[in-house]
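A.B. asks: In C-alpha cells below, several structures.
Only the coordinates and a few stated rules stand behind these numbers; no lab work does. Given the structure is predicted, the values throughout are model-derived calculations rather than measurements. Cβ atoms are built from the backbone, for glycine too; each structure is taken alone.
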Structure P
Amino acid sequence: MKKLKNRFLYEFREMRKELPLAEYISWWLLRLAMAAVYIYFTVKQEQLYQRNLVLLNAALTLSVPLLRFISPSRLFTSRVPYRIQTFINVFIFMGSFLGHGFNLLIEIAEFDKLMHILSGGVVVFIGAELLKAFGRHENISPGIKTFVGVGFSAIVMVVWELVEFFADYFIAGSNNQGYYKYPDETMIFVKIFGLSKNLPDNAAVMDTNVDLFYAVIGCAVCAALLFFFLSKKEKKDMASAERETASVC
C-alpha cells in the first residue's frame, strides 16, 4: 500500500512540473461536466449508444494519468507528457460535452466540420508532444518534430474514419457516416466527393472524404503554427545558451 501511495505522489509531482494548477483543475471540471451529462442522459432515457458514448468519453479524461500509472518504466508510455491529456480533453469538451450533451452536432450544421478541422490540427501537437517520451528529444529539429506531428495526425484521421464505419455497422443507433444525407447535387463538394444521382447510395463515402478534407485543412494550419513556434523556441534557447557561455568565459 505504501508503494502504491508513493507512486501516486510521484506521478502527481511529475504532473505539477508540467502543468499549471489551472490546467489541472480544468481536467476535473470537465470530468464533473461529463458525469452530469451522463446522469442527464440516463434520467431522460436516451439511447444506450448515446449514454455509452458519453461514458466512454468521460473515461478518456483519465487516459494519460492511467496510461502512465500502469505502464512499466521501460516503456515510453510511462513517460507520455501530461499535456496530451489536455489536448484529449479539448476533443471531449467540443465533441462529447458540446456536440452530444448540448446537441450542437445536430443543431449547428457546420459544427461537425469544425470538429474535423480541430481534430486534424490538435493531433499534430499531440504527435509532437509524444516525442518527449523518448530520449534526446531536445536534439530533434523543429522540422522533424512537425513532420512527426503531421504523420501522427494522418494516422489518427484514417483510424477515426475506420472506427466510424465499424460503429455504424455493429452498433444499433449509430449513424456517424450520415447514410441518410440528401445534399444538393449542384454543390462542388458533392460533385468532387462522390455523391450524385449516378451514385445515390454513396453518402457514407462522401462523408468520409469531406471529413478528411477538413481534417487536412486543420492539419496544415496547425503544422505551420507548430513549426513557427518550435523554430522560435529553438532560436531563443540557442541565444540563451550563447549568453551563458559568454558569461562563463
Structure Q
Amino acid sequence: MAKTPQATDTRFLLFDDNAPYTEIDCLKKEDLRSVWLLDIAGRGLTTLKRWPINWNLRWKSLFRQSQPDRQIRGTWRLLKAGMNTPQPATPVYRSGNFYQLEMPFIEGSTVFELLKASQTNQIEGQKLIARELGEIVRRLARAHLRHRDLKLENVILKTCQSDQQQPSLWLIDPVGVRICFSLEKSISYMLDRLASQPRNAGLRLPLSPQIICIRSATAELDRKRRKRCFQMLRKRLQKLREPNN
C-alpha cells in the first residue's frame, strides 16, 4: 500500500527536497543497495536508485568504477547508440549516507515475465520480440558496445501509448555496458546472456523465435565473421550445459 510521507519523514531526501512524493514499492534490495518506486508530484512515477557510501564505493569512485559512475556512463553509452533506456532525471547526489539517482519509471513488463507467464505464447508475438532483441544486439555491437547484463529481466516491453502502433523494448540497468571492438565477440556474448536466463529457469522457448533473434543479430556480418560468431556462441552455450554452470 502506498504511503505518503509526512513533513518529518526524512527517509528519502530527494534532489528537489520540496517535492512531495508517495512511496509505492521497493523494487529491488541487495544488502544496503536498493531501488524504489516513487510517485513524485509534477513528475509522475520515478525510480530512485540508492547506493550506500562506504570505503569500497569511495575507493572505486577514484577510478570512476563505482556503481553510480558505471550507471551514468552506461546510460549515456546506450543513449548515444540510439537505444531506448531511461534518461537520468538528476545527477547522482548525496542523501545522508547514500548516493541517489532519480530516473523515470518505464511502465510495462519484463520480457522474461511475459515469457514465463506465457503472455506472449502466440508465435507471432514472440517473433516480433525476438527480431527486436536481435536488432538491439546488432546495434549495440555496431556501436562497439557489449552489455554484460543483457538478460530478459532487464528488457522491458513498454506499455503501448495511444500514438504507438506496437510496444517497444527498453533496456534498464546499464551498469554492465562496456566498450568492445570485436563484433563477433560482442554479439556472441550478448546472445549467450539472453539465452542463459530461460535455460537456468527451465523455461522452454520455441526454436523459431531463437533463430529469428540470432539471424537479426548477425545480419550485418559477412559469411566468415558469422561463422566465427557462431563458433564463439556454441562454446558459450556449451558451458551453460556443463554441471555447476
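A.B. asks: If distance in nm of label points 7 Å out along Cα→Cβ at positions 14 and 78 is computed to be 2.2, which of P, Q is the source? Don't skip to the end; give the middle numbers.
C.D. replies: On the way: P: 0.8; Q: 2.2.
This figure was derived from Q.
A.B. asks: When distance in nm of label points 7 Å out along Cα→Cβ at positions 62 and 134 is calculated, the result is 4.8; to which of the structures P, Q does this value belong?
C.D. replies: Details: P: 3.1; Q: 4.8.
Only one of P, Q returns 4.8 for distance in nm of label points 7 Å out along Cα→Cβ at positions 62 and 134, namely Q.
A.B. asks: Let me ask you something else. By the measure distance in nm of label points 7 Å out along Cα→Cβ at positions 158 and 230, tell me the structure among P, Q with the highest figure. Provide the component values of the computation, followed by the final result.
C.D. replies: Details: P: 2.1; Q: 3.5.
Greatest value across P, Q: structure Q.
A.B. asks: Still on this structure, I have one more. When mean count of other Cβ atoms within 10 Å over residues 102-109 is computed for each of P, Q, which one produces 12.6? Don't jump to the answer; show the numbers that get you there.
C.D. replies: Numbers: P: 12.6; Q: 17.8.
The structure behind it is P.
A.B. asks: A value of -12500 was computed for helix-only ellipticity at 222 nm (-39500 (n - 2.57) for each DSSP H run of 4 or more, over all residues; to 500); which of P, Q is the source structure? Walk me through the numbers on the way to the answer.
C.D. replies: On the way: P: -23500; Q: -12500.
Considering all the candidates, the number was obtained from Q.
A.B. asks: Out of P, Q, which has the highest value for mean projected area of the Cα convex hull in nm²?
C.D. replies: Numbers: P: 18.1; Q: 15.6.
Across P, Q, mean projected area of the Cα convex hull in nm² peaks for P.
A.B. asks: While we're here: In terms of FRET efficiency 1/(1 + (r/R0)^6) of positions 30 and 214 (r between Cβ atoms, R0 = 25 Å, to 0.05), which of structures P, Q is highest? Intermediate values should be presented prior to the final figure.
C.D. replies: Working: P: 0.55; Q: 0.20.
Largest value of FRET efficiency 1/(1 + (r/R0)^6) of positions 30 and 214 (r between Cβ atoms, R0 = 25 Å, to 0.05): P.
A.B. asks: Work out FRET efficiency 1/(1 + (r/R0)^6) of positions 86 and 174 (r between Cβ atoms, R0 = 25 Å, to 0.05) for each of structures P, Q, then name the structure with the largest result. Spell out each step's value before the answer.
C.D. replies: Values: P: 0.35; Q: 1.00.
Structure Q gives the largest value of FRET efficiency 1/(1 + (r/R0)^6) of positions 86 and 174 (r between Cβ atoms, R0 = 25 Å, to 0.05) among P, Q.
A.B. asks: Oh, and also: Figure out for me which of the structures P, Q the number 17.0, 55 belongs to, where Rg and Dmax of the Cα atoms in Å, for residues 94-221 alone was derived from the coordinates. Let's see the in-between values first.
C.D. replies: Details: P: 17.0, 55; Q: 15.5, 51.
The read-out comes from structure P.
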